[in-house]
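Quick note: the coordinates plus some simple rules give every number you see, no bench work behind them. Because the structure is predicted, anything quoted here is derived from the model rather than measured. Cβ atoms are built from the backbone, for glycine too; each structure is taken alone.
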Structure I
Amino acid sequence: MPIYQPFEAWIKQTFLTTGTTHTVSPTTTKIKVELWGGGGGGGGGGTAAVSAGIGRPGGAGSYAMKVFDVTPDASYTYAIGTNGTAGGPGATVGGTGGNTTFTVSGVTVTAPGGTGGNGTAGVTTPQCYVGGAGGALSTNGDVNGAGEPGHTSIVYSGTDGCGGRGGSTTVGAGGAARNTQGTGNAGTGNGSGGSGGVTLNGGSTTSGGVGTVGAILVTEYGQIFSSAGTRFPNLILNNVTVYVAGTTHTTGRNTILLEVELVGGGGAGGSCDGIVSTVTCSTGGGAGGYARKVFTVTPNTAYTFAIGAAGVAGATGNNPGGNGGNTTFTVGGTTVTAFGGEGGLGSIGAATTLIQRGGAGGAVSTNGDVNAGGMPGEYNVRQGVTLVTGTSGGSGPWGKGGIANTSVVGNVGAGNGTGGGGCASVNATNRAGGVGTIGMIVVYEYELS
């Protein structure tokens with residue numbers, strides 16, 4: 001009986017951050033490509049007498065995954081998304097990150113770059129600023145995600161404020177937020193956004209932080225041979241299936257191993273109860289948790305699963321958003337569960353200061369080889385009758401939460417397993433939060449060569 005390990009199914013991995021052409025190995029017949037777009041740059045902070053200028057952070061690049069059949073020893077073209085440039089000193093917008101692409105046989109997978117954060121002029125009254133949008137939904141992938149937006153920035157007065165952090169990816173952290181005078185922080189890793197520059201008390205204008213370049217991870221599958229030309233038995237990826245609906249997966253006639261990835265449903269944003277001469281804002285819903293598991297399975301056999309439902313928005317008024325549903329996959333007596341995110345909190349109009357937490361991310365998943373919780377929705381801030389923002393929903397590995405806003409209904413997230421955004425209202429307008437997005441399962445099947 002041959003001895004093998006599940007994660008030795010691939011024969012080579014290459015992480016690309018430069019270049020334009022990738023040549024696969026002489027025995028490679030299939031590849032999995034994972035792409036991240038470039039991160040947006042942070043905006044600059046402007047100034048005026050005894051004022052604060054808080055640049056907005058840049059959004060993260062999007063994610064995509066695609067499995068291709070390829071020709072051994074052939075070359076394939078790609079492009080790495082450029083990093084978004086920093087917004088210059090003053091109220092200057094940060095640059096948008098570039099798109100990352102990979103092309104095989106006329107099919108181009110594209111992971112868009114994140115949007116740069118706007119620059120802001122110096123002000124003396126409380127303000128909330130929404131960060132740069134994360135990259136739009138990717139195209140032509142088996143999985144098409146979207147990038148996390150930059151987080152909300154706040155001015156409390158002409159001498160006090162705090163910038164939001166840049167959007168993050170699974171391979172890079174957004175530039176850290178700052179609450180002191182100075183240049184915005186650059187993102188780290190790949191595909192992450194820079195934070196905005198901060199100018200306080202009429203100080204010198206500041207620049208934002210730069211975003212980071214995109215990246216591609218290429219995983220190759222094929223036969224493994226010894227130096228003498230003897231072929232070793234090894235696992236080969238034979239199929240990938242993405243589920244956002246259904247209840248049963250049937251393995252192929254030669255499949256002996258499954259690798260499954262799951263994300264729970266995202267929670268909805270909370271709703272708002274408007275009252276005359278006041279402002280109100282609710283919080284974003286949490287993202288679903290993530291799990292990954294490798295199972296030994298039987299060919300031509302059906303296995304059951306469930307896709308976590310999207311959290312539904314509560315009725316307009318002071319009502320929480322609905323929770324996202326759990327995503328599960330069962331083999332034998334083992335059920336892997338990726339929990340849904342919690343709905344965001346509702347809010348009622350008032351002229352007092354209010355800070356509320358966002359909806360909790362899904363709890364840490366269970367029974368996976370990898371078990372992770374979901375990202376929570378952003379907290380909100382209301383100060384008097386002028387400072388208000390409905391905050392972003394939690395983002396996940398396959399999508400971005402509904403982006404924050406300062407005067408409308410909550411925004412819906414993009415991709416899968418993300419939280420809906422909170423709403424914001426001035427005077428007597430009731431508004432609903434944004435709905436979450438449904439969970440998803442990706443199933444990879446392997447056979448023994």
Structure II
Amino acid sequence: MKKFIVFLIMIMLTASVFGASAFDIKWWSQETYSNLPGNTLRAWAEDMEGGSIGTGSKFYVDSGVATGGDSSGSSWTNAAATLDAGVALCTANRGDTIYVAQGHAETWTAINSADLDIAGITVIGLGTGTDRPTFTYTTATAGELVLAAVNVTIRNLVFQSGIANVVHAIEIEADADGSVIEFCEFLSGSTDAYEFVDAIQVTAAADDLIIRYNKVTETTAGAISWLDLSAGVVDNLSMYGNEIYGDYSTGVVDSTGRIQTLGYYGFNTITNLSSGDAAFYFNAAATGVIEFNRIYADALATSIDPGSMKCFENYVSIAVDQSAVVYPAPATVAGKTYATVMTATSTTDDLFDVDGGGILITSLTGIVTTQIGNVTNTIEISLDADSGWLDYDFCTAVDTDNDAAGTRYVISNVNEGVFTPLEGADAGATVLNQQLHCGEGMIIQTAGASTTGAIKWYMTWIPYEDGTTVTAQ
């Protein structure tokens with residue numbers, strides 16, 4: 001007998017290690033082994049899985065319970081018929097656990113269809129795949145699950161929109177600090193025309209929330225966000241390990257106009273099908289960390305708006321056949337070579353604005369694209385430096401009157417500090433450009449007279465510091 005009990009314990013531990021749930025194991029509930037009936041074995045498994053060991057009681061919910069039970073929730077035979085009825089059986093801060101049977105189904109049409117207003121309770125759905133407890137919303141402005149007390153946990157439940165424009169699947173109220181939503185699934189329903197507008201809405205001052213390991217499929221246009229944080233300030237929210245695929249017109253996570261502090265958003269896989277909209281859209285003063293997320297969007301620039309949050313190695317892909325890149329990333333990386341192009345007139349003109357640090361100009365080439373007028377004229381290139389840097393000329397002035405289209409201007413290693421014009425037939429391709437140090441400020445082209453024509457400038461450069469930028473004028 002002892003060997004058998006040890007064997008059962010080993011099965012439980014092995015199942016845990018390899019990702020199986022204790023509830024995936026068949027406990028032969030109608031059979032008896034020695035003096036331990038199968039239901040006792042199942043209860044033991046539930047204690048191991050649900051963490052209800054301690055002073056908390058266990059209650060049972062099953063919409064398919066056979067008639068004849070007393071609905072006390074004390075056993076599967078006497079299971080309560082609805083989640084809300086199961087909640088009413090619990091006592092606050094005792095660690096009560098509600099088990100919801102596989103195959104359980106409810107249709108919600110009323111506000112607060114289920115109100116989890118008992119502190120410290122845990123709701124665990126049993127089953128896998130389509131056997132999991134499923135809650136279907138069939139009234140757009142009404143049905144919702146409410147988390148209204150501290151330290152409430154919901155696990156392994158399915159929420160499905162059964163009509164278009166369902167306002168919320170879950171509302172987390174201000175009194176629900178410390179609540180957890182995990183291993184749940186959110187679905188568009190039986191047709192692509194159904195969606196949750198804001199699947200989870202968090203009320204102001206609901207702090208220390210954890211939202212993890214959920215799966216979301218909402219492809220219908222009309223949804224605004226999956227996690228709506230725009231109702232007020234929320235502190236210490238953690239969202240990680242979620243897989244989200246949907247069409248959200250503001251952002252998958254939206255804190256428009258509200259400050260979120262010390263949030264953590266990591267290891268999520270997110271696709272937002274809405275053009276130009278974000279995975280994360282935070283207020284400018286939001287603080288916390290966004291790290292190691294994998295995101296698909298149609299544009300890098302709008303994929304993550306981090307506010308003032310720290311970002312670590314988030315990858316964004318903007319095309320189905322392209323690998324992702326790190327974003328947000330520094331505008332430039334020290335030591336890498338960049339190129340900037342600008343078309344100027346043949347008179348005095350601003351060319352490139354250098355900002356954020358000095359650069360090494362590795363080549364600067366001007367190509368006449370429209371013949372220069374037949375007027376006595378010269379041009380030279382110089383730096384109009386920002387405060388803290390010095391103005392200086394990169395070269396001497398060179399005559400440009402009547403230069404033909406195709407003429408090139410370079411500062412070569414042969415004539416350092418001298419602007420050298422090369423006509424189209426000259427072997428200018430073999431001329432090495434002189435490297436030039438450039439501080440912060442405006443690189444300008446100064447002309448000696450007013451004339452006609454145009455010059456296209458090509459500049460390659462290396463920043464000395466991360467984030468230095470060069471902007472064509």
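Here distance in nm of label points 7 Å out along Cα→Cβ at positions 112 and 168 is compared for structures I, II. The highest value is that of I. Please state which of the structures I, II yields 0.00 when FRET efficiency 1/(1 + (r/R0)^6) of positions 120 and 376 (r between Cβ atoms, R0 = 25 Å, to 0.05) is computed from it. The read-out was computed on structure II. A value of 17 for relative contact order in percent (Cα under 8 Å, 6 or more apart), calculated from one of I, II, originates in structure I.
Determine which structure produced the value 0 for helix-only ellipticity at 222 nm (-39500 (n - 2.57) for each DSSP H run of 4 or more, over all residues; to 500), calculated from the coordinates; the candidates are I, II. Derived from the structure labelled I. Given a computed value of 26.9 for Kirkwood radius over Cα pairs in Å, which structure among I, II does it belong to? That value comes from structure II.
For the set I, II, ranking by mean projected area of the Cα convex hull in nm², for residues 64-287 alone places I highest.
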